[in-house]
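So, here's a batch of structures to check.
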Structure 1
């Protein structure tokens, strides 16, 4: 089941939204220029990343969080942001040139995770969880939702279609894509929507493992201190047929020179190695084919059956094969969550980032992986197994600040 709730969102005044909201998490603002005189910085900078730029001392972090609180109050007081008077649940849609994705944006009770109704599939980085927990505790803010997925449902699809046809629409975007919102406020529709989600047997966490874990940890700590607990989390629900999963690749920056003959002997134990024809970049599009960039050359790596046969759902996938047969035994990267030698890059700019890292570190070795399918992701979660961190890059990536939720 999924216990969803309406909420009073904080959202940008449309007159200022083009300055306050990024179109993607790491991109230019919608207007393309927020440095001009009198322009506002994006909300992600004003309300989130500022804390990371302060020293991680009690004093430094206290000042950062105080600045965030004061900035939020200033933006609300000057009506750069609006705090909606009535709670609602939202239909969210991102439109790209070749596709669109549509889902339901609401709050989710953290009890769903405690009760086992939200299944996860990926490990987390402990330091990221710690930082997110501190941010949540000291600001009460959620600037973007976690992403959950569920089997397509006829009733939910009908409610989405009716909202898109009848409710007022808010649009924000640029030539790269549009972000659209419709608010559902009618009590009868909200009741039907929450009841329908309540009947869904299982939902899966697609993106946001760090945010979910940090939220759960904080709620446990707050209850242990007899404090009011932040018991819900901003969530975007998209049916499995709406998700898009892209590759999430790996780059190793060795801390000692690599001897090619020894390295290739180690790889040959579990992989067939082939030079890429014409030294073309290798971006796999099928399971059990990996790419490798080493010393200026691209290779195809085909796992031998011994690398994955008779193993679980997670260990059969290429991210786990790479970790279990290469990153761990060859490079000694036994904890990918904390090892500084390992870089993870994903999404549409993955190959550009790999090129940049390898130019900066000529000794670096890149491994490219085939994107997971939704079926593989849910199979791992259903089996109660876990993939290495950063195994999936799942779209959409919702812009920070499109809808904010604040725990009071």
Structure 2
């Protein structure tokens, strides 16, 4: 009985020692944190640019209304919306019967004036011969001084009559020209000052058969190549823009397609109600695909840095009110905290500046680590999707 009790006690001691050993091993393992799984990408070195996008609209660079200079019944409209128009082309005609009659009347008045002039010239010739006879007779003592004075007076009157008739002819000729000009106004032409030879009808306001007065708009004609784009900027962006800057233009009409233009002019004043300044850009449109009135997104490069350290935006974290990122140490098993100053942001990339920015930066798993933490690394190339 005594030997059995001793064996039982011995077994209990061995069991207690085993349990104590296992507990100590578990406690040791729990005190060591395993490496945190993280992803890294190499820090880029190169150029980065800051882009600003402004909403605006396209406008015709030149636009004017075609109006008749005279009134009358609209006999024919020769163009319609969307039609191309050559400079100087006739786009409408008014009823010209009244103006044809004015031309005929003026020409008849001219013929009368010329006939009166011919009559006055003949009378002047007679007066000259009469004057010559009176002078000859006066020298012979046959004609009196009174007769000579009368002949001289008649000659002066005939000369004045010729001058008056000549003026009448000039006035009649001017009337004919004026009547012909008014007749020409019955054919309404599209005229503009620029050198471009073709423009497009944007709107039509009147129909054939209507009676219109002088200066009534018939058509609106616009220049579609190039187009003008207009947007407005605040004071924050105003100083970064200048004439000649490239502008990338996009519109919902052509998704994914970029049209290239440039800043043409910038308003020197800000509007009082909005505190914004007008910016005009020029957009080539040789294929006429873009149209006035389209909404646009105008993207302008406002800043560029050629030699910059660039990291993904997801690598930036904030610790204790300080922005920074984690750099993979040289042993590739630990990380180092690096405070940074952010610069230009371009999409999901951002410029950073600070000390010790080389190698690889942590982009995933930052919530599991701190300065000096052990890590298990999966490296992905810049631009690779996070899975």
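Rule-based calculations on the coordinates, nothing more; no lab input. Given the structure is predicted, the values throughout are model-derived calculations rather than measurements. Cβ atoms are built from the backbone, for glycine too; each structure is taken alone.
Some notes on this structure:
- helix-only ellipticity at 222 nm (-39500 (n - 2.57) for each DSSP H run of 4 or more, over all residues; to 500) from the coordinates reads -8500; which among 1, 2: 1
- Taking mean count of other Cβ atoms within 10 Å over residues 130-137 as the criterion, the highest value among 1, 2 goes to 1.
- Test item: relative contact order in percent (Cα under 8 Å, 6 or more apart) calculated as 28, pick one of 1, 2: 2
- At a computed 38, 25, 22 (semi-axes √(5λ) of the Cα gyration tensor in Å), which of 1, 2: 1
- Each of the structures 1, 2 was assessed by distance in nm of label points 7 Å out along Cα→Cβ at positions 282 and 330; the largest value belongs to 2.
- Structure (1, 2) behind the derived value 16.6, 43 of Rg and Dmax of the Cα atoms in Å, for residues 274-313 alone: 2
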